[in-house]
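The data blocks that follow each hold one structure.
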Structure 1
Amino acid sequence: MTLLDKSLKRSFDIFFSAIGLLFMSPLIFLAFIVASLDTKSCGFFLQPRVGMCGKTFKVIKIRTMKPCSSLNTVVTTSKDPRITFCGRFFRKSKIDELPQLLNIFLGQMSFVGPRPDVPGFADLLENDDRIILSIRPGITGPATLKYRHEEDILAAQSCPEQYNNTVIFPDKVRINKKYIEEYSFFADLQYIWKTIFGR
């Protein structure tokens, strides 16, 4: 990715995240209120994620899950009992992702890029795979689109966490490396279009 690519990508992120925050603030606020009542906790969910250069930051999402003492995993399936009634709607409609517009505006994320993982995944990458940490993580991208129904895929596995670690995560690494190595701003626009319109 050239310096021009990085400048264009960041300019796009700043402009459209600001526009998004301006117009989506009422929906984000409403979702926050509903999530607070639904989960009986703060409607915003902040979680450490690994960002560019391996630095951690706190991703901001609408809270969609409640505590469950019988589960202790960061891998979520569509059958996860921690997901609340309203949370399922927020996750399916992607409304829970809207607060990440602030992460983008602050320069912690981008619209397009590898999804930011919790510590214990991307930060443990080695050798050429660490190219994934050379750019800001994103809300969407080729790997995100391929695994748009990841929670359903994991729900069909006998051991979701193992399947994620041995099949899905390595495949995402491969896809994200290719995305960076063959980067184009036009491709970013296509990923955003496919994310919004499902085409």
Structure 2
Amino acid sequence: MTDARTEILHRIRAAAVPPAPEPPRHYLRHAPGLDETDRPAVLALFAERLTEYGATVLRADTAAAAVVQALDGARSVVAPVGLPAEWTADWSGEVLVDRPLLETARLDAADAVLTACTAAVAESGTLILDGGPGQGRRAATLLPDLHVCVVRASQVHSALPGALAVLDPGRPLTFISGPSATADIEMIRVKGVHGPRRLAVVLLP
């Protein structure tokens, strides 16, 4: 048995195996048919993709009024540490600052969570959070029914390669493309299975 094993390993080592081809390096780094420098077109595509997913997109010059509109009907909102205070200055509901860390039951009972983001992708309508200031921990963005995310135009990249260039792979990255939904069970689309059922994006200049 040992001799057979030795012979097989010898044949494998002696086999002429061609070297693996070099991976392509000239792949498309921007959304097809879209000029990365055409910022109005990039932002329009981002809003279009989000709307297709069922998210609400609010274009505004400042966050405060748009946040009030996005939180319409909510009574409480989770605010991660580092969130700009002016974003909730005009809102009359309860602001639950996640410091000390709120208990899971408190997060689940909150009507909404308000966050910033690290980057966004227009081609896929994706928000990227890395747990930095104003973005919070993953549990805080998954348990409330509504997620309101404030995105600055400069954070929106036309395609994923541009966004990857600004991300730190050592941080806890969360990619969000529309409200949480699945169709795994009998091909029936169900919202809110893995996260918030509703997503609102406030897009700032």
Structure 3
Amino acid sequence: MLAMNKFRILGTTAIAIAASVVITSCKDKRSTGWEYAPNMYKHIAYDPDQSNPNFKDGKTAQQPPAGTIPIGFKTFDYPNTREGYEQAGVEVKSPLAQTEQNLADGKVLFEHFCSPCHGQTGQGDGLVVQHGYPPPPSYSKGQSSRGGAMKDLTDGKIYHTITYGVNAMGSYASQLEPDERWKVIMYVHHLQNL
């Protein structure tokens, strides 16, 4: 008798569950059911391209206030002039420690960004030279277009050049973060001694 009641209770429960599933699934076909965290897809924030009544000009994407600097941005307060180049050459020193890891990282970055022009060993024999472009000077034997031997370039002069570019070399400020530039400079100093 007890076993029969258990089967009756389980059978009734199963029928009730099946009936509730059928009834709730046949209601509104457009309904997705209960909403879980609706603010995940119905956010109250304005999209950048939406009009926004909170600002006088009605735009959501506003210009940042004058003089503000993005979080994590490091300024380089030397102008893109010959004087700025010379001043950076005297005052700017690498903040990174001379470690094997930094040198290895610098080598990888140099091979990706610099070797197409400067060559794998910094001799100015990269792939672009093989396609008819003028060769950059060798790091160990060449002369800088700004005067002096390439092997005597300081941290600041190389950083200034990577940041602003010179002659046919464009700026790499958008491709290399400041710490990456310092790693490349560490590797260039290695190539200056070859």
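For this structure, a couple of remarks:
- For the set 1, 2, 3, ranking by mean count of other Cβ atoms within 10 Å over residues 12-19 places 1 highest.
- Ranked by FRET efficiency 1/(1 + (r/R0)^6) of positions 36 and 132 (r between Cβ atoms, R0 = 30 Å, to 0.05), structures 1, 2, 3 are topped by 2, which has the highest value.
- Entry that produces 1.42 once Rg/Rh (Cα atoms, Kirkwood Rh) is calculated, selected from 1, 2, 3: 3
Values in this text are rule-based calculations from the coordinates and carry no lab data. Remember, predicted model here, so these are calculated numbers, not experimental data. Cβ atoms are built from the backbone, for glycine too; each structure is taken alone.
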